[in-house]
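Input: structures, listed below.
Just so it is clear, none of the values below were taken in a lab; they were calculated from the coordinates. Just so it is clear, the model here is predicted, and its values are computed rather than measured. Cβ atoms are built from the backbone, for glycine too; each structure is taken alone.
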Structure I
Amino acid sequence: MIGKAAARTYNQAHIERKYTPGKRRLSIYWTWSYPWETQRDTAGLENRFSTMTEVRTVLWPAYEKPEWSSAQFLQGIAGTLELFHRSTLSFQEIAGEVTGHPVAVFQRIDQAGYKQPIDDRILADTDTLLVFGLDHLPSEQTAAPEEIEAIKEWLKRESTCLMIGPHHDVGFVEDKEQQQMEFKHHGDALVPRQQRFSQYTRSLMTALDVPVINQWGLRPALVKGTRDIAPLTAFRDLDQLGLLKNVPTLNFHPHLPHYALTNDDGKTFRVLARQPIDPDRPHPFTAAGNTEFNCLLWLPPGNGRAGDIVMVDSTNFTTLFGGTESLKNFWKNIATA
């Protein structure tokens, strides 16, 4: 089998990973209901993922290859969700190499209709839990009281880390002119004028007293004259976990959320990095005088919680919008923090 990828399995029960001193066990949790998202009416314009046909049209000819044909790949919304799954494989591979443990992947409701809440079946062999908040608000995914209690109990365990990644909230007002301004700002034809994500992570943050809300969908600035994302404004003196070691930039994504602090002065919740915003594309957030948005936050242990809470967007763990050596370093830092 040398030189060949491992055989792929599907629809199996999770096999618990044994604790290894100094080697973290990472798990990804997709907050969506796969059936709800994939069976949305494609005649509707708002709050849905693109179909694979729309992806192929907008990104033509990138997906005009046999492996993306209907004979080999799903063409509806399901195909786009599978792109998300495939786009985290590089992260999973690097994290697996660093830790010696495979990255476990869970969905709130999967393709086969099985619901998997966050409970001891996930948490018992997880040291770092990455919660990818890609559920649309209308699907009404919320963390149940039992899940909240399980997560709180898990966070009492030394060296645990909860990474929460709510995605963008585009077009949250009904003002069509503002929605159009937001759309022209990010410039992604695959994102509708209203696309509101992350009810699950919002409910989780409320229950855990995390004073943050995901807002907007902001386009990062580029280095002038290039297609390279502008460097982060990093506060490395606050980065005790080493998340930003050898990380000058994160991933370019046209519509990233601003993690606004709602009732915190920045002393409890540490803003580790801000991302400069494209100054040449008007947006209500920049019209209010903002030039950067919060993109990496850290809540240190305290108040009976031994584990850390980190906030960063889930797209920083995908390769859908490219990948850099800096991003790979970030993955390694997350895997070893």
Structure II
Amino acid sequence: MKIDLSIIVPSYNEVNFIEKFSIKLNKVFEEVETKFIFVDDGSTDGTKQWIKENIPKIFCNQKIEIVDLIKNKGKGAAIRQGMLFAEGKYIMLIDSDMEYDPSDALEMYKIIMKNEFIDVFFGSRYMGGKIQYRIHYFHDLAVRLNTFIFNFLFGQSITDLHSGTKIFKKEILNNIYLSVNGFGFEIDLSTQMAKNKYKIYEYGISYFERTKEEGKKITLMDGFLSYYYLFKSRFVDNNIQNTLSMFYASGFMVFTASFFGMGTGKYLLMLLFFLLGMFIGTKYKLIPLSNIFLCMYIGSLFASGNGKIYTVILGFIIGILNIKLIYKFLKNKSRNYFMDFLI
């Protein structure tokens, strides 16, 4: 059997849903040459036993792999273990809690198979005309907020950062490093793909949200951790080029802000400029940054006192606009490690 697709299904204490989900998943993908990888993440409610006894029967005509984690390590750890057994060109991730419809996953697979240019394909609960059922207002608000922050920090424009249905080319795993064990896996995966310049495409899917009584497991702490993962991925987990650029940018911006204002206002401005420097340091490298700072310096020469801040800001804007000219000028120049380090 030639495998084109591996579907990884992480499960933790889903004994009330795993049977219904598995039967539907098998029926939906019965015509697709698929490897099904079920990862039990240390379940204690009977899910582990059910998977071992029934998955081989339900998927009797398909290739399967059952991964049994003795202790609960989290969704991210479970999926990473499943990835070790993946085969074929594509990897699909789908939750086993019946909040997502396997039929949507099949539609996504058919689309990505017909469009070779799509490397990464996310299901979105905020697109299209599919059936939606939501009961947790603050959970929905948190997903939207996290998606907004992700888009802002990583220059993306997706609609659903935390979708539980995703498909991507298996070869991508050679270029990204996943490390988050818990529900922050969705952020880990998305930020890694964004930082490695993979275009993220989306497709509208259905969503049937569960209550806590039905087994929904995400907590308030997971929500707080998501901000930590976003910050860490953007400002900490970077290569030497980006790290140096962030230090360079934030240092110069703080130095610039130190010439304005007095007292508390001065320190608040320095903090604001520091954060702005960190952000632009993730976007540009040393030569574009030097262009920005040169324009800010020139701007400072055209005013005095507190009014100087306005000409400095104007210089900053001009510097940002000038970057396009730098990239255009160097577009056809030969590239090497030194050039990539600076530009």
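Comparing FRET efficiency 1/(1 + (r/R0)^6) of positions 6 and 142 (r between Cβ atoms, R0 = 35 Å, to 0.05) across structures I, II, the highest figure comes from II.
When relative contact order in percent (Cα under 8 Å, 6 or more apart) is computed across structures I, II, the figure 21 traces back to I. Could you figure out which one of I, II the value -0.49 for log10 I(q)/I(0) by the Debye sum over Cα atoms at q = 0.08 Å⁻¹ was computed from? Comparing all candidates, it corresponds to II.
Rank structures I, II by distance in nm of label points 7 Å out along Cα→Cβ at positions 238 and 278 and report only the one at the top, that is, the highest.
Ranking I, II on distance in nm of label points 7 Å out along Cα→Cβ at positions 238 and 278, first place is I.
Each of I, II could give helix-only ellipticity at 222 nm (-39500 (n - 2.57) for each DSSP H run of 4 or more, over all residues; to 500), but the derived value -7000 comes from I. Here the criterion is FRET efficiency 1/(1 + (r/R0)^6) of positions 62 and 326 (r between Cβ atoms, R0 = 30 Å, to 0.05), and among I, II the highest value is seen for I.
Supply the structure label, taken from I, II, corresponding to distance in nm of label points 7 Å out along Cα→Cβ at positions 134 and 150 with the calculated value 2.2. Only one of I, II returns 2.2 for distance in nm of label points 7 Å out along Cα→Cβ at positions 134 and 150, namely I. Each of I, II could give distance in nm of label points 7 Å out along Cα→Cβ at positions 70 and 318, but the derived value 2.5 comes from I.
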